[in-house]
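Below, each structure is written out as structure tokens.
Any read-out appearing in this document is the output of simple, stated calculations on the displayed coordinates, not a laboratory observation. Quick caveat: nothing in here was measured; it's all calculated off a predicted structure.
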Structure 1
Amino acid sequence: MAAAQQYQLKRTVVLVGMMGSGKTAIGRALAAALDVPFVDSDAAIEEAAAATIAEIFERDGEAFFRKREAEVLRRLLSGPPGIVSTGGGAFLAQANREAIAQMGVAVWLDADLDILWERVRHKDTRPLLRTADPQATLVAIYNERTPIYSLAGLKITVEKHASIEQTMISVRDMLTRRPDVLETK
């Protein structure tokens, strides 16, 4: 039996994209495959605030949340290389994009609207979709954010029937073509 492939992650990989694109699921799988730490930035914010993202939005507003998000992201990028999944809005801030480019690498998980809607339509944990017409809101957010996500250093198209494992392998294989990010031993 062949020895397992070994990897050395040299820069933190930050997964960006729309809510429902799979950032957390792919991030967990990728971190396990590379044997590096995984952090969901939203979970880190919730832990620090002892409140859910929805509660923070409601209690303190989106501007307050975005400030905390930037602080947490910078802290995570300053640590040892790992995998970070971000909230859908994290990459929108230019300061966050610059920090990611300086200290890590952004990977955009590009999922189309049909996939996104199918994944988020039954969840009530998305504060931005608590509107009279959540599907129309999702479309508006998608149209607004996609040009910004396209600024990410790397992009993977999320295929409709691809498993978490298949998508993770696509991300991992793409990263191995960047020896400044992921080196194969």
Structure 2
Amino acid sequence: MMGQLIAVVGPSGAGKDTLIDAARTARPDLLIVRRVITRPTEAGGEDFEGITEAEFTTRKTRGEFALDWRAHGLRYGLPALQIAEHLAGRDVLFNGSRYALDAAATLFPHLRVIRVSAPSAVLRDRLLARGRETAEEIDARIARASYDVPAALRVTDVVNGGPLSEGVARFLAALQPVNA
């Protein structure tokens, strides 16, 4: 039996990484894909493998990524071996991107999407607390944020704008299998 393949998407500051970390603790059976990103590992944030642009290109050419995309000046890749685990019955979750959902929908017709959102004021406060961008850059990011996903995908919405415990409970509920 095939496991679930679940993409988690949403704007920066929605709390995707926090919810994914909570799922890792609550659901040890869940495989959380470790993304490959063209930024230094020391940049912090999620658990990812940081590599150079040249190494990314080499690994993509070798077919090591099940899915890859560009966003915010970086390249992101999902290791094919980890994504393939859902074919062996394991539930697999990855932090995705709206930029990659069209390609993902084509490659993985059974893909589920959990769309995480939070009110704009919450997003702004969280992004300011990170200290990576100016207030003006954050406001521009929030203004261009979109929650659109391809119509063919099955989407579950999770609002993560209040207490963390509520967001985690909603996220864990969204991970439960749904009837096709």
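Assign the value -15500, calculated as helix-only ellipticity at 222 nm (-39500 (n - 2.57) for each DSSP H run of 4 or more, over all residues; to 500), to the correct structure from 1, 2.
1
Can I ask one more? Going by relative contact order in percent (Cα under 8 Å, 6 or more apart), which of structures 1, 2 comes out largest?
Largest calculated value belongs to 1.
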